Structure P
């Protein structure tokens with residue numbers, strides 16, 4: 001057998017992701033299905049849930065993934081075109097603990113990928129590298145004594161019913177939803193009507209070409225249509241979902257964007273009202289106000305590494321009821337399953353806000369410092385991790401009160417913080433700065449500028 005094309009670049013830290021068909025194609029998906037089946041069988045898994053997003057390449061990749069898994073004796077449950085959280089939901093409710101979401105998330109239309117869990121664990125890091133090794137070693141023919149069976153199920157009604165039974169709005173709300181032509185559109189309007197909302201929809205027809213704007217609420221440009229609609233209608237606020245609906249963006253009546261770390265404060269206060277003293281997990285990119293608010297509400301703040309798979313694993317280890325990261329992945333373990341779910345997060349937000357006559361005022365009152373967006377230094381493959389490792393050992397931050405090195409370097413000051421960390425998905429260094437005022441922000445930036453320039457004098461800094 002000729003060695004298949006399995007480019008190492010697509011095996012990322014948290015998932016598999018690449019360009020179709022140059023890097024990912026049905027043959028790749030078939031080999032992945034075989035590898036997951038073999039690995040799953042070793043762990044006592046008997047069925048793999050498979051769902052896919054609205055990208056044009058997704059159905060063919062899904063068919064090939066089923067074929068590969070079935071060939072190695074693994075049964076598969078085909079739940080069709082669904083948001084990624086519904087794959088996790090089916091894996092939990094069907095007691096398989098195992099599933100694959102075929103999705104390119106918020107990447108450009110020619111990308112696709114695979115988010116995977118086996119035996120109750122999200123695969124990341126070494127697990128994903130080990131899958132590549134296994135795929136390379138596979139014999140030409142499958143060796144299973146019986147062929148696995150592929151069954152189909154529509155789990156959308158069950159999901160809607162479960163969310164509806166879990167929460168109760170204090171009053172009906174009028175909201176706008178922007179799905180960005182992503183797969184959230186198959187369910188979002190139905191779900192939010194079911195929990196008692198009047199709903200205006202923008203771009204909720206699924207279209208893998210994403211003709212209106214990119215499905216990524218982390219970029220303010222992608223929220224402008226939603227902001228205009230909320231301002232000019234009688235909607236109280238707007239929710240926007242990314243391409244596979246595991247993240248949510250929030251805009252207020254006045255057009256303010258409520259970033260996920262500010263949202264997390266509200267979720268934490270709500271959860272801690274029922275679970276006093278509980279641990280709340282957040283990633284290194286989040287505002288200092290998250291830890292402060294958690295402490296003020298009687299909770300225990302825990303900062304952790306960025307990455308939805310890493311946060312999910314930490315949540316499972318600690319038994320915390322809630323975790324979240326700046327990118328918009330929010331994980332409710334209290335009353336839910338502990339996976340990232342933009343649709344459910346949006347519903348929990350509305351449950352909290354429905355107790356107030358003016359939801360936008362509640363959101364806009366959440367604490368906020370002056371901060372930069374994520375700034376990126378593009379480098380060659382391998383360079384970011386090497387430079388950050390040196391920064392951790394040799395970097396000088398003379399006025400910092402504390403240096404946190406669990407994920408890059410986060411320097412904490414009395415009046416702000418600065419962060420430099422290597423991305424786990426692309427060869428870039430990601431930076432973020434936050435402070436009480438502009439003067440403090442500039443001082444912290446200058447300290448990072450000096451620390452980085454000493455180690456790499458030719459570095460081109462974006463700040």
Structure Q
């Protein structure tokens with residue numbers, strides 16, 4: 001077993017502890033929102049043409065795009081908590097062009113269709129950018145691109161023949177760990193994720209969408225005579241059609257209850273860097289950053305020059321239950337802080353202000369799946385596996401196409417017409433997921449060599465390559 005670069009260059013544990021002393025268990029993005037009034041809870045019975053369940057990105061885009069397609073359509077959105085409080089308000093803010101969870105995953109699963117999927121993804125990102133401007137979304141949009149770096153010798157060939165050498169990579173972002181890199185200017189933008197969610201909600205309301213918060217949906221009834229009744233504790237909405245956008249939370253459809261599992265991702269954010277600290281790491285292009293390990297890190301700058309640093313540990317909670325206690329995980333935050341200081345030793349003395357976690361909706365193909373249920377009256381999508389900022393906009397259009405019965409380049413593509421394998425029931429799911437995580441960690445410690453278990457998953461079409 002070979003120690004990773006982050007382990008070989010690990011800082012003094014006392015420096016790690018000092019960096020975390022002032023941090024709070026809180027989501028920086030949500031704290032950085034302007035004050036806002038809570039939306040009313042659903043009471044009594046309402047009628048609508050379309051009900052959207054879930055106030056994250058997928059639900060907000062679906063509601064907004066439904067009204068943009070048909071301005072006379074009455075759309076009601078029901079959110080169990082507040083708009084954007086879950087994954088949509090606590091992710092890293094990387095808005096990717098890819099709708100296949102990266103090129104490697106896309107080419108492995110849809111080799112014949114990948115060129116079309118790549119075009120659809122880039123078209124979606126371009127339309128996203130137009131919407132940011134046209135809708136006036138105050139989400140700190142930055143079309144920065146992303147720098148992928150190798151931090152181990154065996155990773156360098158993975159970058160291909162056009163890779164930057166160590167000096168070239170370090171001219172963009174300066175770290176002694178970077179051995180090579182590839183800058184992709186057109187693959188990604190950065191956003192303030194919580195401001196994006198709030199902005200989409202306001203745009204939807206301006207277009208006529210009614211949003212109820214604190215309105216958890218408990219049932220969806222689809223009587224034989226047609227229509228749908230969506231029930232909450234205090235009321236219901238009767239509508240012709242429903243969009244389910246609950247993602248990581250337990251599905252209201254029995255058929256989808258084993259299609260996704262929650263995996264917790266962890267994030268640190270520093271205090272704002274001083275001018276001298278910022279100069280010591282370069283980063284003049286403000287691009288997104290990720291490494292090539294199976295257990296990878298991602299990083300970016302915020303508008304006020306904090307560094308967001310996340311990834312590496314991906315924790316599956318016991319029994320697959322969403323559990324807020326998983327968010328407070330001191331050993332993971334210490335590991336993240338150690339890896340950060342190994343990457344940027346010139347930032348010794350910097351303090352982290354915030355630490356948090358969130359649950360990702362993972363499916364066995366690592367890219368979203370879509371479908372219709374209840375005689376075509378209920379549309380759903382889930383399984384974005386951490387790359388949902390951009391892909392949810394694409395999926396919202398897919399769901400509206402499906403409900404309309406329209407054949408489009410989106411709905412005709414196998415990525416929409418196929419479903420991933422479900423996860424097995426517990427305890428098998430937990431055993432398999434944790435064995436996969438252990439095997440990926442071993443591969444990172446064995447110069448990328450995948451063991452028999454991972455090779456078997458690859459052969460079965462269930463493998464993961466970050």
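What follows is calculated from the coordinates using simple rules that are stated; it is not laboratory data. Fair warning: this is a prediction, and the values are worked out from it, not measured in the lab. Cβ atoms are built from the backbone, for glycine too; each structure is taken alone.
For which of P, Q does mean count of other Cβ atoms within 10 Å over residues 189-196, calculated from the coordinates, equal 17.6? Corresponding structure: P. From which structure (P, Q) was distance in nm of label points 7 Å out along Cα→Cβ at positions 181 and 397 calculated, if the value obtained is 3.2? Of the structures listed, the value fits Q.
Computing distance in nm of label points 7 Å out along Cα→Cβ at positions 85 and 381 across structures P, Q gives 3.5 for structure P.
Ranked by relative contact order in percent (Cα under 8 Å, 6 or more apart), which of P, Q sits at the highest value?
Across P, Q, relative contact order in percent (Cα under 8 Å, 6 or more apart) peaks for Q.
Can you spot which of P, Q the value 3.0 was calculated from, given it is distance in nm of label points 7 Å out along Cα→Cβ at positions 317 and 341? Among P, Q, the structure yielding 3.0 for distance in nm of label points 7 Å out along Cα→Cβ at positions 317 and 341 is Q.
Structures compared: P, Q; top value of distance in nm of label points 7 Å out along Cα→Cβ at positions 229 and 389, i.e. the largest, recorded for P.
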